[in-house]
Structure I
Amino acid sequence: MTRVHATCVALRQGRTWRAVLLRGPSGAGKSDLALRLIETGWRLVADDQTELSREGKQLFATVPARIAGMIEARGLGIVKVARDQLVRRAPVALLVDLAHPERIERLPEPASETLLGIELPLVSLAPFEASASAKLRLALTQIANA
């Protein structure tokens, strides 16, 4: 098991939860994007720190016990998330690096990164764009249909 500096959210597609790791430095928009995703049906796995473990050919995300059910809402502090907006464990399907809009390639080549021996697709998104949550849903759907 390893712990990474990332916020993790999950979306149910069919019968399966599919998790996304949102990565970036402090202030990059991880929690902000997660809050907007939660409002559209996603679930929070972990905010700011996520534990990863490999089981067979899958990578699973869980929340460290001390921060379970909590998220940072800048300007409000650390707040509790409703139980029906949480999922304790989910297989990771996608890595997302958060970046400023001018650093996002218009037509990027497919990218991937290996974590704990598992190769995962990698995309870059500008988290504060109005379309960020829609783009994330599209990326996850494309992976599921690949």
Structure II
Amino acid sequence: MNENLELMMHVYKTSEMGAYSTNSLLEKLQTKENKIKHVLECEIKEYEKFMKESEKILTENDVEPKRYGLMSKMSSDMGIAMETLKDNSDPALAQMLIEGFTMGTIEMNNKIKKYKSTCEKRMLKIAKNFLKFQENEIEKLKTFM
């Protein structure tokens, strides 16, 4: 697989797992009065937008998007369940999400640096937009701390 498609696969997998995990968290908060729920709903829409955009590029190039496996999703679900059982307050949830987004920005920064001299501008733009989304979400979530 070439660098362009590797970068799009990373955007796809990260956004797919992000949407899955955020949906899982929203389900746990269904009966709660958390103010952070609106932010989570908006995050899911953004994740889905990046997922569709990267999936389109992959399928146009005859590459099957690789999803995270059942074990990764079960691990995510268990982590979310444990964290929300301990403390489901908006500040605690914001902290958990900020940690996840921070790991994501580090990974995306590394991918962009790795591929910036070999990828098409269009692919880099998508990756940079995804990075900007992650960074913006960190700033939004800080307001709940």
Structure III
Amino acid sequence: MEPGKSIQELHVGDVVVMTKKILDEDIRLFAKVSGDENPVHLDEEYAQTTRFKHRIAHGHYVASLFSTLLGTQLPGQGSIYLSQSIKYMAPVYMNDEIKAEVKVVELNEERNRVTLETTAYNQDGTVVVKGVAEIMPPKGKK
């Protein structure tokens, strides 16, 4: 695996994107790993009694796609996730196609910190999750 980018290799405006289809098996695995077995995520009959009318994905499962991008692409391997604000904007349903995007909005070389906008959209272009992450990228070569 390639090492992640140092702060000197990053630029405001850098963007990476990934797309993930939300599958039943992934939701069930996330529920098992997280312990969040809320029936709105796992039981269609129950979910039909809610305002969503169908099962929805865990918000943190969708937000975890940001971690995938930050730890593998921007800045990448060796990065340390320091903080993440998250706002859930719309439900994510089974079989939705989610596009997760992270974008560099600020670089602080003195502190070796990168601030990134984190946004996830569904197949209709609706923002489903948004927030801001702070990352400590790997140190560059001296």
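Computing log10 I(q)/I(0) by the Debye sum over Cα atoms at q = 0.14, 0.21, 0.25 Å⁻¹, for residues 49-104 alone gives -0.46, -0.86, -1.08 for which of I, II, III? The structure behind it is III. In this comparison of I, II, III, the computed figure 0.55 for FRET efficiency 1/(1 + (r/R0)^6) of positions 33 and 113 (r between Cβ atoms, R0 = 30 Å, to 0.05) is attributed to III.
One of I, II, III was used to calculate percent of Cα pairs over 28 Å apart, giving 11; which?
I
Suppose you compute mean count of other Cβ atoms within 10 Å over residues 9-16 for every structure in I, II, III: which one lands on 13.5? The structure behind it is III.
Highest-scoring entry among I, II, III, by mean count of other Cβ atoms within 10 Å over residues 17-24, is I.
Read-outs throughout are calculated quantities, based only on the coordinates presented, and are distinct from any laboratory measurement. Since we're looking at a predicted model, the values are computed, not measured. Cβ atoms are built from the backbone, for glycine too; each structure is taken alone.
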